[in-house]
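Visitor: See the structures that follow.
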Structure P
Amino acid sequence: MAGRGMPGAPPPRPIPLKDRSSIVFVEKGQLDVLDGAFVLVDAAGVRMHIPVGGLACIMLEPGARVSHAAVALAARAGTLLIWTGEAGVRLYAAGQPGGARSDKLLWQCRLALEPDARLRIVRRMFQIRFGEAAPERRSVDQLRGIEGVRVRTIYQGLARQFGIEWKRRDYDPEQWTASDVPNRCLSAATACLYGLTEAAVIAAGYAPALGFLHTGKPLSFVYDIADLYKFETVVPEAFRIAGQYAKGKLRGADPVRETRIACRDAFRRTNILGKLIPGIEDVLLAGGLPRPEAPENAVGPAFPDPIPSGDDGMRG
């Protein structure tokens, strides 16, 4: 009815991203708000409560349906909803737990459009990722090529370590089961990290599409930031699970599901949620350009937003 708020208890105020749990995958059920709580209801009517305010994002796989009240509550709680394909390897749509901030968007755009600043940022990302300074007098395209060679070398090393037959990175999101087990595990693992990173990028007030090393894709900046952490979190876990499957140690368990569980544990162990937003700031500061200041004649909002209790950009 018009004029009425959401039923039940008031929505929780946003919890800072660093204090949240990472991700939850949902399939074959109806997400709704019942008695003020965020719940998943299965075909038999059984409710499973989900602590929406304590999660960074919820990955919605085929078979999941979402009510308007559930989407509204997730937005107010600052939890990103991501509609994905099977195993999370295709992104169809995403909600917005906070929103871009104009000062940060302008800064990000200026850094991306200034060639020298962009190169400094890419060099900083290279240093964080590989623990050494990037080679001198190299362009962004040349650094991208060097990075690709090093990544392939790391994959080959992990395959030998865990006893996996590794040919190359190869998967088709249109034919998920056509890929071999190591590639499926790696795709599922990186999908987990990308979802988490997208939640951090949006919560911090930046644009996911405006990348520096990766360009031209809806999640280019997400890939930039996620790549800084994937070799200390999800990639080793994917190869480890694939190695256990190859040796027959999973006892019939689904390797993709086991990979997700391993990634969840790796996120908690490495405190990835506490690193993502500071990592974004660290990378962008390497560009060496100050944030733009509002002009003197700028008109403020007619109805100022309350000071949020969560990260930048989160509602509440």
Structure Q
Amino acid sequence: MLSGWARAALSHRICTGIPRRRLGKLIGELAPAWRAQQESRLRVRRGRDRLRAAGAGPGHDLPFTDRVVTTLVILRFQLPHAALAVFYGVDRSTITRAVHEVRPLLAARGFAVPGRGELRLRTLADVFAYAAAEGVKLRIDGTEVQVRRPQAGRPGRRAFVSGKKKQNTIKATVISDGSGRLLWAGVFRPGRMHDVTALRTEGTEDLLRQHPEVNAEVDSGYQGLARDFPAQVSAPPKKPGKDAPPEAAARWDQQRHAQSSARICVEHAIAEPKQWRPLQRWTGRRDYLPETALAIAGLVSDRAATR
């Protein structure tokens, strides 16, 4: 297959997940960081500054534009690297190297802010500062991705067994606004850890104290956080006992549905990145899942921010 035909076909939005116009902007955004990364790598390998002008010497078998496209296709469909190597007429190791170069750059971009294309949220502290400044009510929820089971005899093997999914998973926390637009994803922890415990380990309690004007809607997995911050965090009401009067049960059911309606939009923020194949079931090394998830979520937030 000719590499020119492959370039035209694989750069289509069906393959990359983003329109060609946005793809061009993304390539222009990543190119300076990639060139700096390559120059730093060559500087370390040479042990001195370059003697020839930039651009001298042999060119790359796979130009930077094609490196970005192949990385997006792999993030989108989890295609084997050897298959894309056939499309472009290069060795499999060239595709693998391209993914390892471009994927960290995508993961480091952060998350787009609706209506503020130049502003990106990279940390949980950025999200709380943005919510405090703009008066955004946050929606917080957890999600899990199935991963391969660790080998027998390895320490911490049981840490990935999720009590909810009954599978080996890695858990992440997702935050959206009231329109279901993805603002942030992170807090990657083994599936055995409880949702609220994972969120506490990221310093969420300190951020809630620093920003008392920030409010959040959560599900029943974060009841402890709602108990400690009742004025800021809203969770579903506790179910009344069996001996409760009918009016108490009816009031609980009404409050539960009202809280669920206010919180359910975060499920859309969770579902959109999971349309990308790697986040449906991760078959690679567990160490690479957080970086892959951040790269995909950042691309999804670009589209959500324009809605």
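Computed from the coordinates by the stated procedures, all read-outs in this text should not be read as laboratory data. Quantities reported herein were computed from a predicted structural model and do not represent experimental measurements. Cβ atoms are built from the backbone, for glycine too; each structure is taken alone.
Visitor: From which structure (P, Q) was FRET efficiency 1/(1 + (r/R0)^6) of positions 119 and 279 (r between Cβ atoms, R0 = 25 Å, to 0.05) calculated, if the value obtained is 0.50?
Guide: Checking each candidate, the match is Q.
Visitor: Here's another thing I want to ask about it. 2.4 is what came out when distance in nm of label points 7 Å out along Cα→Cβ at positions 167 and 287 was calculated for one structure; which of P, Q is it?
Guide: Q
Visitor: Comparing distance in nm of label points 7 Å out along Cα→Cβ at positions 191 and 255 across P, Q, which structure shows the greatest value?
Guide: Between P, Q, the highest calculated value is found for Q.
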